[in-house]
Structure I
Amino acid sequence: MPIRLIALDLDGTVIDDTLRVSPRVRRALRRAMDAGAHVTLATGRPFRQTQHYAQQLGISTPLICYQGGLVQDPASEAVLFRCGVPLPLAREFVNVARAQQWSLGVVTEDGLHAERVTEGVRFFAEFGPIPEPVIEVPDLDAVLTQEPVKLIVVIPEGEAAAVRDLLAAHFDGRLHIVRSFPCFVEGTNLAASKGQALAFLAQRLGVAQAETMAIGDHDNDADMVAWAGFGVAMGNASAAVKAGATYVAPPLEEDGAAEAIERFVLEG
């Protein structure tokens with residue numbers, strides 16, 4: 001079946017360490033959209049940053065943000081789907097992170113909230129084309145009167161895998177825990193993942209699962225790549241992403257996302 005909906009991760013898939021999209025990827029996306037395919041971005045980044053890239057790339061399809069916790073239209077900014085972290089679990093996550101003295105942030109639509117604006121929290125806030133302000137609060141419990149869209153701890157890269165495993169074991173069956181970047185470990189609602197958000201979006205657009213392509217590189221992309229009718233792992237992808245992929249493309253440095261779109265969408 002032809003591919004009618006393409007979902008792409010941002011970091012490590014579409015944008016490099018300089019936060020730029022290569023000319024070849026831009027051309028491939030433009031040609032796919034001109035041919036009638038829907039193109040969306042699926043990322044852990046907040047809506048404003050994701051909207052920035054969508055505008056650059058001419059993408060008008062609703063965007064998947066916050067690891068699938070939010071699906072939002074880039075033009076009207078209407079929220080089509082929201083799935084926050086239940087408050088008891090959010091408070092428990094905060095308490096675990098406090099006890100470990102990890103760099104911790106609570107993300108709501110209002111922004112990034114932190115009790116301690118550590119170097120890690122500041123790095124997370126500034127990790128994008130549009131820096132997010134950090135809202136410093138004396139007590140995060142005061143923020144947790146509404147369900148946050150996600151919770152984040154920033155950990156030295158060499159320790160992040162162990163922290164991810166610790167949190168995944170602690171919240172097993174209660175929260176979705178992913179490592180979204182070498183030093184970011186995030187918690188979201190079990191019903192909030194890129195794969196589930198892509199399924200929601202495909203249904204809304206009237207696109208069959210078999211007509212979807214998803215391209216990603218990190219563990220938070222694994223369920224999206226596995227769910228898609230044609231899942232693509234970047235050459236630089238984690239083992240979890242490659243395990244569920246239909247095809248392994250070249251790495252980011254070789255424009256793997258463009259190669260996959262050219263080969264399997266544009267050339268049929």
Structure II
Amino acid sequence: MNNRIGEKFVELKSRNRGGFVPFIVAGDPDLPTTKQLILMLAKQNASVIELGVPFSDPVADGVTIQASAERALLNPISVKDILQIVAEIRDEGCETPVILFSYFNPILQFGLESFAEKAVESGVDGILITDLVPEEAEEFRAILAAKNLSLIMLAAPTSSDERLRKICEKASGFVYAVSRAGVTGARNETSNDAQTLVERLRKFTDLPIAVGFGISNAAQITETWKYADAAVVGSAIVAEIGRCGGSPNIVETVREFVKNLLPK
């Protein structure tokens with residue numbers, strides 16, 4: 001599958017550089033700010049931007065991202081609204097790959113075929129469904145593939161080799177390797193499980209592998225780049241957004257935070 005995601009990882013490989021994948025929750029603190037944050041992250045050399053769809057029962061997320069989703073849901077927000085934000089950043093010339101990070105229910109309510117059609121029209125490049133298991137992914141995978149949209153699959157260190165094989169068979173774009181068991185959240189140290197998981201995944205796929213859950217500083221990103229194709233930073237950025245509250249300087253504050261995150 002050749003879309004912006006594939007092209008970005010080819011470019012990174014040609015430069016012998018790891019990818020930086022920031023995550024934010026759409027609508028936190030509001031949709032206009034989300035748009036400005038996306039454009040800022042693109043200018044800060046984000047390789048792919050993960051845009052979270054806020055959900056009322058985010059069971060895979062820790063307290064930081066749960067709180068962000070709660071803040072976002074204080075405003076009227078829908079999948080349609082989020083797709084509109086992506087369309088607007090494309091209209092402004094932003095070509096950074098964007099994937100939606102969602103639970104399955106909001107997408108199912110939207111309609112799988114309708115979602116794929118609207119997503120590609122808006123300029124979305126792929127989607128990661130947190131609670132979609134490979135055994136139930138084929139219908140949605142086929143719908144997305146017909147629109148050249150990637151289905152990013154999660155792989156956990158607790159998975160058997162057989163399950164990793166099934167995950168890799170359904171995945172496109174890249175595989176998201178969860179660095180440790182449990183929910184999302186920043187950590188001071190990365191788990192050794194992450195490198196082992198990446199090595200196991202390499203046996204089943206040639207897709208790029210991004211590592212996330214717990215990466216929160218430049219040293220961790222540098223370490224992750226030694227064995228994986230990209231590092232995902234979510235909770236650390238989301239926490240910074242939360243600390244800003246309703247500050248009019250939120251975008252600039254988060255920009256400085258992200259700038260300091262990236263290895264020099």
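Read-outs throughout are calculated quantities, based only on the coordinates presented, and are distinct from any laboratory measurement. These figures come from a predicted structure and were not determined experimentally. Cβ atoms are built from the backbone, for glycine too; each structure is taken alone.
Given a computed value of -14000 for helix-only ellipticity at 222 nm (-39500 (n - 2.57) for each DSSP H run of 4 or more, over all residues; to 500), which structure among I, II does it belong to?
Numbers: I: -9500; II: -14000.
Of the structures listed, the value fits II.
By the measure FRET efficiency 1/(1 + (r/R0)^6) of positions 29 and 117 (r between Cβ atoms, R0 = 30 Å, to 0.05), tell me the structure among I, II with the highest figure.
Working: I: 0.25; II: 0.50.
When FRET efficiency 1/(1 + (r/R0)^6) of positions 29 and 117 (r between Cβ atoms, R0 = 30 Å, to 0.05) is computed for each of I, II, structure II gives the biggest number.
A value of 25.4 for mean count of other Cβ atoms within 10 Å over residues 37-44, calculated from one of I, II, originates in structure I.
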